[in-house]
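Read the figures in this text as sums done on the coordinates, not as results from a lab. All values derive from a computational prediction rather than experimental measurement. Cβ atoms are built from the backbone, for glycine too; each structure is taken alone.
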Structure I
Amino acid sequence: MRSACIAIGPSNRCFRVLGVLLHTETLPRREGVVVPWPEWVPEPVRAAFGFQPWRHQALAATAAWEGNHTVVATGTGSGKSLAYQVPALARLLTDERATVLYISPTKALAADQLRALTDLGLPGLYPATFDGDTSREERDWVRRHARVVLTNPDMLHHGILPGHASWARFLRGLAFVVVDECHAYRGVFGSHVAHVLRRLRRIAARYRAAPCFVLASATSGDPAGSAERLTGLPATAFTEDSSPRGPITFKLWEPPLVTPDGPRRSALTDTATLLADAVSRDVRTLAFVRSRKGAEVVATMARHNLDVASPGLGSRVAAYRAGYLREDRRALERDLMDGTLLGLASTNALELGVDLTGLDAVIMSGYPGTLASLWQQAGRAGRAGRAATCVLVARDDPLDTYLVHHPEALFGRPVEATVFDPANPHVLAPQLCCAAADLPLTPADLALFPDGAPAVLDALVAAGLLRKRPSGWYWTERDRPDVDLRGAGGGPIAVVESATGRLLGTVDTGSAHHQVHTGAVYLHRGATYVVDKLDLADSTALVHAEDPDWSTHPRDVTSMTVLAVRESRTTGPVTLSLGEVEVTNQVVSYQRRRLVSGEVIETCPLDLPERILRTVAVWWTIDPDALDDAGIPDVEWPGALHAAEHAAIGLLPLVATCDRWDIGGLSTAAHADTGLPTVFVYDGHPGGAGFAERAYATAVTWLTATHDAIRGCQCEHGCPSCVQSPKCGNGNNPLNKPEAARVLSLVLTHLRSS
């Protein structure tokens, strides 16, 4: 363990933290390329912006104006919004019947765009947001008068398409559909959104509109291909960033091991220390934290550190995350932008394009899961050509450890392509039901949907959900299909204070069994609560305020059945497979552990229902004779396979746009369906999200990084930086790090020869 000095912000002031600064990367300044306004841009629009565009803005805007579906995939702060705003504004000013629909993944981003449009001061735009926070009276006004509607995929799905008749005025004039931050639409969510956009195209055609789609994305792999999968339309991509960028100093920081076999000091602790020190020096800083609970913890620790040094200074730091009420979110955004707050600990709710001007530094508490997110978060600081500092604080996690020790994997790699699968039958079936409920489906409509649509329609008819008539397919129920775009399998769980009935926030259904089970510790805005009761039938978690000296950790059991093998390749004793599986999981208990020592106080049983998931998995099997020949004792097989499974889950985000919480795994020395030692890694979403397919296609790259991460870790027997998992339902037992490395070496030797 040694101390190091990190400069945060524009000055050379620094502080000392015990740990290791592993790498510093300096990204040089880039000069901008300005071009004249295209001739077609009306003078009022030019005057409203008051400056000339960057080259990529002008090229993309012109392509959209000429009716080409367009995707702009350039860096944070590169002015992507101008590329869609200018053609849309030009059409609105020259055609009084024209309308524009703007779709973003977050309410905060839509609110930011509304402010930007209002500030332009152009007449006759009538922009308005239409989301879950919009009152009934406001909704009526928006339908009757708004020409620019800013919404999100959920509201388009639940509130606009089902009631398209009341939106007839708006839909008849629909000239542009803007899909902002489209790289955020990945996994099951992305698959659902792809169908919502196809349903929008279908309804627009019903009102004789054929809008031009303009998409904006962070730098990503194959943006044109992703845009086409998302909208079903070919798109022209603009990826050359001609905006100026100030120099960025990027630092990779690893907290030290607490003991020779781990764990490392928490990344949250170092992030809070860095945030507090930056705020104490008037450096405007945004700290990104992977979880809601983590954001609350970082903000609380930073406030405490600041108040100890200078009473009252802690008020300049706050937490920001999804689940806050609307007025709380808006107030925090205003306070950060006007300087009332100097530091904010946020989940990725602030990763997207909200224009946070004036920030000097970004701290990431752990790798955000994808390179697209990494550069999006880093780009929050140093806008308008200013210098910026970014620090990645490695979590005690195999992927984080690998990346900070292999900086070429961060700074020398192309950004991933967004992974989602519109053909997922678990998404396609309910979306076809929604489409039929919007407007009866005709045979001609099937060209909008994936090739598997006819077979899925037949199954829906057989199940009685759709009725087949000569003119097409009709929804049979009075109520609309209940479809959650986020794939959580139901609405959110409301977190309510028992004594007052006050709504504190929400937790998605998929996380409720682990986060707000009865007895769980729940954090909200720096306050600690304990869950009195999780009522799944009422979608409510009742909590009371308490500040215990312990934390809670759920334990679960998982079983797996192979339903079908899609693809398989065998090389010697190793077989790699991809197919459908059924996963049964149940949270059965939780541990209470001392906050300081980690000592287990007690294990408490829980009575929660099983959750059954049909999904897609990648798995590999090894012939027992090969393990014997490699000198791996059979008594060590369970620990070796279990450790290899954990590390493989941790490293999959290196090759797919997911994080470890999107996927799960299972390992066994003799699986019932394969009869062999087997390691499974599966998508944590019904029908799969495309991650297992990506793992199968890039297995050698993925498992090589997994092997390197295990071999390169400093610990002796295995730690959270290599083979231990924070989500292991078996308490990380058994694990055998050295034998896991030998198993992976054996697997790779044969896969590379195929």
Structure II
Amino acid sequence: MSAPRMVAALVGGSLLFAGAAAPAAFAAGGATAEAAPPRASVDGGRHIGAQTVTLTAEADAEIRYTLDGTTPTPRSPLYTEPLRIDETSTLTAVAYTDDGRSAPLLEGYFIKADEEPLAQFAVMSDIHLSSDRPDLVAKWETYFDALARIAPEPDAIISNGDQINDNYYNSAADHRFPRAMLEQNLARTGMDDTQVLLSFGNHDDYVQRMAAEYPADWFPQETENGGYYQTEIAGFPAFIVNTERWNSTQASWLYGRLSSLTADPETAGSPIFVFGHRPLPATVWDGAQSSNSGLRSNLADFPQVVYFSGHSHLNINDERSIHQDAFTSVNDGSMSYGETDSVYQSFGNGLVKNATLASAQSVLVEVYDDRVEIDRINYAADEGRTYDENGVWGFQKNPPFASTGTVAGPTWVIARGADGAATKAAFTYTAANRNAVAPVWADAAEPTVRRTDDGLVLRLPQAQDDQYVKSYSLVLNDVTAGEPANFLTARDRINAQYTQMPRPDVLQIPLGLRAGNSVTGPIDRELTLGHVYEATLVAYDSYGNAAEPRSFRFVAGALDRVALDAALAEAEEIAATVRRVLGEELESGTADLGIHIADPAAALAALAELDEAVSQAPTEIPADAPSGPSQDAVDALAVHISALSDGIADHLVAVDRAGLADALAAAGDTVAAVRGKAPWKRALVDAYAHADALRTTLNVSQTRLDAATDDLEAALAHYLAKIDD
């Protein structure tokens, strides 16, 4: 593996690289992204039938890929022939070269049967758009471009509440921003005929003030200031309810309409779509952030209902985002930012307990004769945080995103029945069918704790699950002190970055906690350098299924010198070889006669550079030393020294002396018997002497060896011919 040439200097107890940063491969604890990502012959989007996808990359690159949303590793399948993608999935491909691994290629393929849907609509929630800043405009253009690749002409788009950010019932005028965004993007992408439906959310000011800002057919209320109405989507019944003002009037209206539809033989088997901003108790995400138990009771008599809600911002990767008992409930995600359970996430060099995620997601619904299919779409799932290092709220910047248009999870399929009873009998997303498969560590490499310039970092190769690992617990016991470490408890959870696309193969978890769980708070809890710790890790999926605990020990602050010591040994060996071949020092060995250095000056200059790098290698540094080189710097120096050794090796060219030895052996007895000074006799003696001198002469090129061999063989042949005459 090659590496940038850099001069290392141990300055003030820290290993620094003059003129260049440490290679990204080690600064980030992963692989570099110098190589270009692979390219796919088929773009992501909605496709009819299986797709054959050809991947290409730069010359000599090795392509590894996955179809499950994870980051490809050297253990992932090797691309050797075109891929057949026959189900909805995200293709992730990485090119591996001598310089590391590339940034990933991400393509989301939504594979459909050769069957036209009877209805198709997108459900978006929590747009929270109260500005027309250029970055927001660009972001939404990216999102609609992705939607257009998946659903070019949807029958409807439902914005399910919280179109704006109003908190004090004084910002109704801000509704002009989401309206303009929708109108412009619908026109730009050719969705002019797409129906737009809105529901009222808790951040939308007042109902009537919101209604005044939109076309009447976007928000056609049944009663003035009611915020609810009945409509159709491609002939299928649809209801928008006002979860901010659920009352007996609205309940009676909805129950009566649903009763009529389900009693009518013409519509008894039809799915009925109900949209409300807030989730209902004991439904999606186990009832998180829910309200309106009366609405839940209202819908309980109608299994044909599919109820869509937002509000929570809880991500749709989690399989708890669909729930079936008396009816079907679906969490449709959030288009502004996502949330998860309150977990620890890394912010710079510290952990903070936070629930927000820098993501944007929605669902796409397709209705067929016998089923309803719901696809989950990522619009933004790149790595990132909702706060920057200064505590400023800001995310999803600089679109387009690599993850836009990828798949947030497998397609949900709801079977249609002839009536409510038949529909309910086919429910599969029930409590009885909750996933019970626990994560496993399988072939995950051993976790390590690295000393970085910013503190200690746990590098955790992820466990595996039949769906995904959602979080980890980490309990530390201070073996040296003989007591539990003052860090996380067994109840705490660390985010496995499961909403990120692709999900990282190795988590980088800083072992420091920020004061007050503030992203700008100082690190107020960290490990004691030099102490031995025992770490116990448990992996959890979204249902709480737990892997077997995994424990390992480490010395806080200790450096792993294996790679550096191997590089130093290699450097010592090649340096000694150069010096012996050039006759600078040490006695030559037989093996040295088989090497030629064409440009001694260049080789010696390279050797001086190697000597300088080797001289910067740190001696053994106590783990409890408050300052010193980081593991990243030590590893980078190992790569640098190894690269310099490889560069010197390029100066060493193997030569073959067998021909010369054979010629000397063939002429030896004859030369010993030569008498007289005839020119043809002297020619043989001189050729033999010259060849014999080269036998033990260091640093002789193959050209000189071959010439001496040819001269000796020719002189011997001429001598023997003269003797025969």
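Structure above, values below:
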{"quantity": "For FRET efficiency 1/(1 + (r/R0)^6) of positions 108 and 420 (r between Cβ atoms, R0 = 41 Å, to 0.05) computed as 0.75, the structure of I, II it came from", "calculated": "II"}
{"quantity": "Identity of the structure behind 0.90 (criterion: FRET efficiency 1/(1 + (r/R0)^6) of positions 180 and 276 (r between Cβ atoms, R0 = 35 Å, to 0.05), calculated), options I, II", "calculated": "II"}
{"quantity": "Among I, II, structure where Cα extents along the principal axes in Å, for residues 284-627 alone as derived comes to 94, 49, 39", "calculated": "II"}
{"quantity": "Origin of the derived value 61, 39, 26 (Cα extents along the principal axes in Å, for residues 484-611 alone; candidates I, II)", "calculated": "I"}
{"quantity": "Ranking I, II by distance in nm of label points 7 Å out along Cα→Cβ at positions 220 and 460, the structure that comes out highest", "calculated": "II"}
{"quantity": "Structure (I, II) behind the derived value -8000 of helix-only ellipticity at 222 nm (-39500 (n - 2.57) for each DSSP H run of 4 or more, over all residues; to 500)", "calculated": "II"}
{"quantity": "Given 70, 31, 22 for semi-axes √(5λ) of the Cα gyration tensor in Å, calculated: source structure among I, II", "calculated": "II"}
